[in-house]
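Each structure below is given as structure tokens.
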Structure P
């Protein structure tokens, strides 16, 4: 099947994101947002489309989060040198709280045509190194300073590097000040009035909103923005028109964009309801997230799938690697022959990581009789006491149930990769409709790891009950109110475990393997970043001078995607 972008050439895109998860050796990511951004850049490199990433070089990571003797998580912040990140020689200046802040422009060039430019204030002689030390660290002043660097500094870095851009893509609201800089440029260099500059900027900007959780949609008081000099030459009234009072970063992003998108079909419905009252907001469409299959799919699973041979041997090889890693790191005695459920997420109440433990009468026999093993991992924001309480509760379960339950500290890309390849089942039970997408389940699915999930985020578009996974909403097919979700989903979870998952795993291996293959069938095209990138180019980035057929993404029988330029076309 050909996937066709209707434009004479692919748009030159600058992709702004506060975090990027490209490799475990470059820990400048906190979680799913950053991993998605890293996967997206890798897809752009695979398909040879003109894209650059703009971010920040976080010298001390998000947090290295360990578990103390008391079972509570604590944070340490090592300093990283990042010798493999190149210095471009370019610098830019931004104004922050009365000071001229110099940012060096670094570059990660391992991804060819999709380089990542990282702004850095933490270098010898700089008085402003604190601004790019910790991802999401500090308070409101720190956050605004970081967003000035990402947004305003990011646009200036593009200018300093001589990079021409057709589309500025804001991945979450952190990059909004890039829109303020684009307006300022047009007003000062082209003599445009504010309204004219705003309209012209809207034609260049697209925006992705990720979270339906209100706390994730950041807002700042105007006195803080003025004190930090985030206005960047605009007036209070102009900033209020863009972001309201207080200044909401999501609202401003919607007003600065020509098109916005949610990250699954269900999230699109939720986002349109959330923001329907925002005057002059961009229309919100849905483009479901994907994962970079080459990064997350075990090559042995891939080979067995493509050759049509038994998946079980490859799966068990990956599972043994996971179990060996856990046993060596933690001293546990997990057994690779036991049904193993993985759960790895940011520690947030709505994700309900501890739901399975709320009915001890049902879970304890499974754990004590070696019918079930549970592996958890995740991080909480360093200042999030509730998130740390969630981790503490999981560690208590680890210590209570011995070898049958493990919590892996300091969740990172290495642990994630082992878990999504080596688990038998991936558990996903957030409160609806608060999971915007949920890419960890996609990573598991491309490895044939079967999701046991509520129907929220991407799951509404993918797994089929009893065919390529198990859906808790299908187990008890009855209306459920928001107040009754926990009780409903807990009952459905144990019903599906006892009546479907456990009997199939231990008594019907051929059915399990058929489900694994159906799971990969369902996921590896539909939920890959190549499909996602194509949708962005067709639905979000398309240039006004579009000419159908000039840029084609061709899907091969094996599921590879290659960028193909027609005879006589412009070079990508």
Structure Q
């Protein structure tokens, strides 16, 4: 075959094997070396099949958009880039996919071997570039006639199966060198191998022992089906569940769900009530706050921690970890009778609720009140996506439960980059839309991804808490640094707004400085098809001071 025919055949086989392994979304950034791969994807998308091609000019945002697609569809998603510096820009998204066990398939076009180590343009060592982060890497040779067909298909199958293995989902990297001429080829497909077998679900649960009431459940980062299993088990036995904002349970109004555990544990009564539990079972990891993990290490060092992945999720290395299907584990834990309420827990919860109401009513408008208003205004079914740093902590503390909305989090490596892109990707598959709430620095990090909102298929509301810098550092020891160090080295005020950015990307825009303005703007944005941007002007340091003051009040109770 001619070189261009080899390229087309090679790329076509790759796209066919992606489809066989469940890929229905392919994200493509512009580039020349990757042209055979992009054209093969476009032919399949335009030919009436079930593959959708997504494009974006920024590879970094494109990869996070793919993560949003993965989170909403629960299918592997492919990202195709050209060679050179386009490849390392994927690194932050690959790191998040690794820590969050998301099946991201990274496909990078490359120069052939003869163009490496000779000063050729746009050539850098790409093989193994993501090695510490991906489940596996497949470094293909340049296309050869003798390797088309069975050899190529089997290599691809073995690699792609690694991305979706039960309990070990994660990113994989395929590096694809291609020779010129790149374009104009005709595919000569070989007979495809049999469809790869579907791995059996993880359902085997090790013996967990008998229930020892009173029990206490901790809900960390969970999928919605896992959260439902936890809630059903808890409800059957009246077991309180301390629900993290990423647990899918935090926004449920249910008597067993205990939100804002960080605030509850700040009170003497809450600490003492929860300490009466004889058996603590944690489902999922990655708890947002600091007080709850510290309390677990102090009061429940021999707890069970059940997670669906293949990695230990206990940073203190004290819990008995059980890596199994969470729904099956809940069935194994099903109690025979309801337990009585933990003495003092209801009273402590009411103390916290009253203190929060007083704090929000008395303080000037800032992030806590904004989070509470947004949580109350969430339309049924719309997903809440609290961004990392300050917003997710504010929602964990102040969100008002209502409709049990799904909650998207990106806590694998807790980065502030790519959040707008991830929300746009999630909104593509989530028909009820998504509300992303981020800080101003997160928005500046991902400004290019506002372009993705213009093509959003469903509602995607981006709310930016603009407190002029890194507000999270007002809650950290950096604030106690002398002189100008806190402002200059950590907070880094910028004085920027987002009205012009919204105009540049043709997005509906509102600017709010109080709760009533935010409530009105948010209602309008949720009715708006596609993307929109709300900027909430928050006084620098105001929200963090309110939170610190609330904790002081609770500790004195």
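Quick note: the coordinates plus some simple rules give every number you see, no bench work behind them. Being a predicted model, the structure only gives us computed values, none of them experimental. Cβ atoms are built from the backbone, for glycine too; each structure is taken alone.
For which of the structures P, Q does the calculation of Cα extents along the principal axes in Å return 74, 59, 49? Answer by label: P. Can you say which of P, Q returns 5.4 when distance in nm of label points 7 Å out along Cα→Cβ at positions 176 and 480 is computed? Comparing all candidates, it corresponds to Q. 18 is what came out when relative contact order in percent (Cα under 8 Å, 6 or more apart) was calculated for one structure; which of P, Q is it? Derived from P, not from the others. Source structure of the calculated read-out (distance in nm of label points 7 Å out along Cα→Cβ at positions 272 and 536, 2.3) within P, Q: P. Upon calculation of Rg/Rh (Cα atoms, Kirkwood Rh), for residues 408-487 alone from the atomic coordinates, which of the structures P, Q produces 0.99? This value belongs to structure P.
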